[in-house]
Structure P
Amino acid sequence: MIRHLVHLRFAKDTSEADKRAIYKDLGALSGHIDGVLDFQHRTNVSVEIPLVRGFDDMFWFDFADITVRDTYLEDSVHQAIGARIVAKLDGGADGVFVCDIEV
């Protein structure tokens, strides 16, 4: 299984409603792409503020395997959501950190 972790630094003017809409659309990918096992999103509650660097939000997908992860990355619906996310981030693409791990 592959866990795809995405850490986000939203721009200060990004509303909670905007975030909820993004997470709702990301969650809908579970029914759109076969092999998506789970989707979760959370708020970073770390007290190590200097190390957090504003990456206060995160989400992850669990994929059955690398093939599913690659399908997700190439999916046009995912790419459109990704573009919406980047437009809401502090620094654009510099406001995202991605990490994939084998679980």
Structure Q
Amino acid sequence: MVKPSPLDRADTAKVAWARYRRLMRGMVLVSLLAVVGALAWLRVSMGAALTLHMMIATAAGVGLSVMLGAALMGLVFLSSGSGHDEAIEDPFKDDPDLQP
């Protein structure tokens, strides 16, 4: 029998997804700061050799990497904070060889 997840309830899901969206909005600002910092560091270290294509690639690489990490970590927080992780059924809970 599958236990119901707290995310199946509309009120819990609404609060959890609102918190996730708030986290992602904040991480957009962190991502923009990381992009600006990376471009500034490249400008200082390379001088005039910084091309438009390098700036675009750096902005895309740094920005998307930060956002991907934030999205995945946010989903971990969503799952843990909403009680979704506790709703699983552990098939190995009675196996003494697998217990710490």
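Coordinate-derived values only; no laboratory data. What you see is a predicted model, and the numbers here were worked out from it, not measured in a lab. Cβ atoms are built from the backbone, for glycine too; each structure is taken alone.
Couple of notes before you dig in:
- Answer label among P, Q for the case where mean count of other Cβ atoms within 10 Å over residues 5-12, calculated from the coordinates, equals 13.2: Q
- helix-only ellipticity at 222 nm (-39500 (n - 2.57) for each DSSP H run of 4 or more, over all residues; to 500) derived as -12000 - corresponding label from P, Q: P
- Test item: relative contact order in percent (Cα under 8 Å, 6 or more apart) calculated as 45, pick one of P, Q: Q
- Test item: Cα Rg over 2.2 N^0.38 Å calculated as 1.64, pick one of P, Q: Q
- Given 3.6 for distance in nm of label points 7 Å out along Cα→Cβ at positions 29 and 53, calculated: source structure among P, Q: Q
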